[in-house]
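Just so it is clear, none of the values below were taken in a lab; they were calculated from the coordinates. Since this is a predicted model, take the numbers as computed values, not measurements. Cβ atoms are built from the backbone, for glycine too; each structure is taken alone.
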Structure P
Amino acid sequence: MTLLFISDLHLSQERPNITELFIRFLDEKAPDADALYILGDLFEVWLGDDMILPEYQQAIEQISKLTSTGTPVYIMYGNRDFLMREQFEQLTGARLIHEPHIIELHGQATLLLHGDTLCTDDIEYQKLRGMVRNPKWQDEVLAKPPSERLALARQFREISKNETAQKENSIMDVNQHTVEQTMRENKVYHLIHGHTHRPGVHNFLLDNHDAERIVLADWYNSGNYLQCDNETCRLIEFN
């Protein structure tokens, strides 16, 4: 069995080359997999299923093409595209999954997260996340006209850029204590996530047991995916 994992593509009008790379990945690599998991931030922003931006249409059609041939695609909410709903599933044939999501990998329970809940040192971000993930807030946003949603998206992007520029890198990375506590709560010793844009494999001891945390890369400059076969997982660059 072969599973593929990607995250943080942030597809947008500003980076059409990444959209083209993603289309090629879906055409060349994904069909050979038993399933594809996208762990958040597929899109730079998602303003609701009723106002899909034109630059996303090609990616949506390619995901639909992949799922129609029998390859399952599972998409987790990120911190940019958490307003996807049932219509998105109908358009793509993909299944939206919520975190924490646990799968069996190499005979072991493996936890899948976007990763932002692990960055607990970033207190301001966690406050913002709590607000935007509130169902009542989301319903209010989706009830707004398209022009107001576009303005809100621009506002959040500017806030994100300004805050990121001012914060220390360590604050925006995961908190190891939170990682360990999250794994304990979910009774796992294996974790795969994105969000931090710091790809790598981290091995450590958790309650005297070997534990592993795999971080997926972003797609800002090139494509990257995690390929897990029957026995091993490898981070692979795709250009």
Structure Q
Amino acid sequence: MMLPSLITTQTTLEKVMYDTPIEINTTAIPTACVIWLHGLGADGNDFVPVVNMLNLPHVRFILPHAAYKKVTANNGYEMRAWYDVFGFTPGSREDEAGVRESQAYIESLISKEIARGIPSNRIVLAGFSQGGAVALQTALRHKQPLAGVIALSTYLPLKASLEKEKTLLNEHIPIFMAHGTSDTVISFATNRLSFEVLQAQHYHIEFHEYAMAHTVSTQEIDDIRAFLRTTLH
């Protein structure tokens, strides 16, 4: 695990400060990497137990921490957030600048892993809820081929720009998409709308639904392990 420090990214609006991500190496010389983004109000520690449960060899897990932002939907309360949230329904206004700012940060983490010797096609982006939205946003637009994307209890942000901005190198990227049928934070219907948009763009999606709320289940972790073993074989 890395010692705490700060990473900065410069945007047109402000300089954003990011704490150094948590790093978990399952072997001395990893041959693949999973960059896993937490949900709203959490931090990178949130998915450390899941990483340990996956028990995957030869993988480096990078668990970044979102910067602190005031979140409109939570009465302006400041918390770790990948972007501002104005509402939780499909028609809600989106924080496009915030989404793209987080996309740029995740792309910088991808570049760092490539510089450390992990090929881009051995890198998976994963995320839960808001983190899953950023994982989808980044993976489908990334200019180098990625191994896959895991989108848990989430939705596709900035849908209208996907057709214009998607990259051919990732048009066949394997997508693991999962949602709880009792989710009251991001509704199952909202997730299905995103699934249909991705299907219309001809993406290959492995979709799973679980009888759960806005959380992660043991069956889901088993399915994620199977997906990663196939994707990073």
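Using distance in nm of label points 7 Å out along Cα→Cβ at positions 134 and 158 for the comparison, can you identify which of P, Q gives the largest number?
P
For which of P, Q does Kirkwood radius over Cα pairs in Å, calculated from the coordinates, equal 17.6?
Q
Computing FRET efficiency 1/(1 + (r/R0)^6) of positions 126 and 222 (r between Cβ atoms, R0 = 35 Å, to 0.05) for each of P, Q, which one ends up highest?
For this comparison of FRET efficiency 1/(1 + (r/R0)^6) of positions 126 and 222 (r between Cβ atoms, R0 = 35 Å, to 0.05), the top structure is Q.
Given a computed value of 15 for relative contact order in percent (Cα under 8 Å, 6 or more apart), which structure among P, Q does it belong to?
Going through each structure in turn, the value belongs to Q.
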